[in-house]
1. Tell me which structure, out of I, II, gives 2.4 once distance in nm of label points 7 Å out along Cα→Cβ at positions 53 and 101 is calculated.
2. Of the structures labelled I, II, one was used to calculate FRET efficiency 1/(1 + (r/R0)^6) of positions 61 and 117 (r between Cβ atoms, R0 = 25 Å, to 0.05), giving 0.25. Name it.
3. Comparing structures I, II by distance in nm of label points 7 Å out along Cα→Cβ at positions 69 and 85, which one has the largest value?
4. Of structures I, II, which gives -8500 when helix-only ellipticity at 222 nm (-39500 (n - 2.57) for each DSSP H run of 4 or more, over all residues; to 500) is computed from the coordinates?
5. Given that Cα extents along the principal axes in Å, for residues 93-164 alone, derived from a single structure, equals 28, 27, 18, which label among I, II identifies that structure?
6. Ranked on FRET efficiency 1/(1 + (r/R0)^6) of positions 21 and 157 (r between Cβ atoms, R0 = 30 Å, to 0.05), which label among I, II comes first with the largest value?
7. Have a look at I, II and say which one yields 47, 35, 32 for Cα extents along the principal axes in Å, as calculated.
8. When you work out distance in nm of label points 7 Å out along Cα→Cβ at positions 45 and 125 for each of the structures I, II, which one comes out largest?
Structure I
Amino acid sequence: MRIELDNVSKKFGSQWIFRNVSAVFDSNKPYAIIGPNGSGKSTLLKVISGIVSPNEGKVHYSIDNKPIQVDEIYNHLSYSAPYLDLPEELSIAEIIAFHNGIRPFNGITNSEVLKVVDIPADKQIRDCSSGMKQRVKFALAYYTKSQILLLDEPTANMDHHWRDWTLGLIKSDTQERITFICSNEPIEYEFAEVKVNL
């Protein structure tokens, strides 16, 4: 898998969030998008995912030198961020089964994911703490069979135990995909081989 940013720029209204970002990302490497608050980290991640279109420049996707259109890239990625919502009326077991039915997991069963997140199966999302929700979001994204893993502040709201668990999984990930960590917390990205500083 390869993603190429060609002079990508994004603005909201008349204000440019970032200008002329160019980079090449290949599978089997973790990449960090870093910078202070308001620098456009999350926006760039959304541009890479195809959720948001750039105002200038292009994002190119390819697998084995075969191009992928931007409207098809969602089939190849998984995404976790504190601002993404889970269906509040579902239980933990139901959200895991629902997700796996739409975006299959990579070599792990629903019951195994349930055991990993360590939350009662019948507990509803609305009754979970922010830290519980965050680790469910991360687990769903991490265990999805995908070529691109996009993680925006992956350990937000987590205590030390679950932060270490999350970072351990990211660091040991041997799947053939591109991993992006978007953060301004060094502990979340210090191991990334390449850093894009906004």
Structure II
Amino acid sequence: MKFIYHRVPNNMDGAVLYPLNKLKEMKPAQYEQQALKYKGRESLMQERLPIVDCLWNDVIHCTPIHPEKIISALCVIGLRPPNLRYFKIPVSLLEGMDVIYKQYTQEDVLDEADCERFDAGKYNELDQIPVRALQYYRESVRQRKRPLMFHFIPHVLVKGEIEISDVEIVEVEVVVSVKSRIVKPSV
């Protein structure tokens, strides 16, 4: 079975994932909390998506890579992301929905050339973090900035709502390994 992933929102209630603009109407407090992700990038929230002709916040943003790989990459460069939970969404749930697969080649720019209609039959999860995302993570650390976790990672953008009542949740825990060795005392 093939999957996409979406972070379980803090304080989520119910069994449906809603796009940010729908959340604004239904649950304003949750919207305010989730909209904080766009602080300093508010203009992105007004961008129109090609193919499905809606706003950036009218879709649910998912990733085609297992979140453990993203968290591991962040740890390797010296960051300590929090333990997080993700919905492991079978692509079969997307049947009949408007969905875009968006490559992430430009920074916060929606280019129609980067977007294609999602095809579940051709879809495969990514095996590794794109090189450009890794470079971005390293540069953020070098500049002492907190990186955006999914920057330069392709997105699966789902127009509408996703029923998640029977969806598995993946918990990604950051574990710091401690190595030890036996040292013989010098005589």
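Derivation of every value follows stated rules applied to the coordinates shown; laboratory data play no part. Predicted model, so just to flag it, every value in this text is computed and none were measured. Cβ atoms are built from the backbone, for glycine too; each structure is taken alone.
1. This value belongs to structure II.
2. I
3. Evaluating distance in nm of label points 7 Å out along Cα→Cβ at positions 69 and 85 on every structure, the highest lands on I.
4. It traces back to I.
5. Label of the originating structure: I.
6. II
7. Value 47, 35, 32 for Cα extents along the principal axes in Å corresponds to I out of I, II.
8. II
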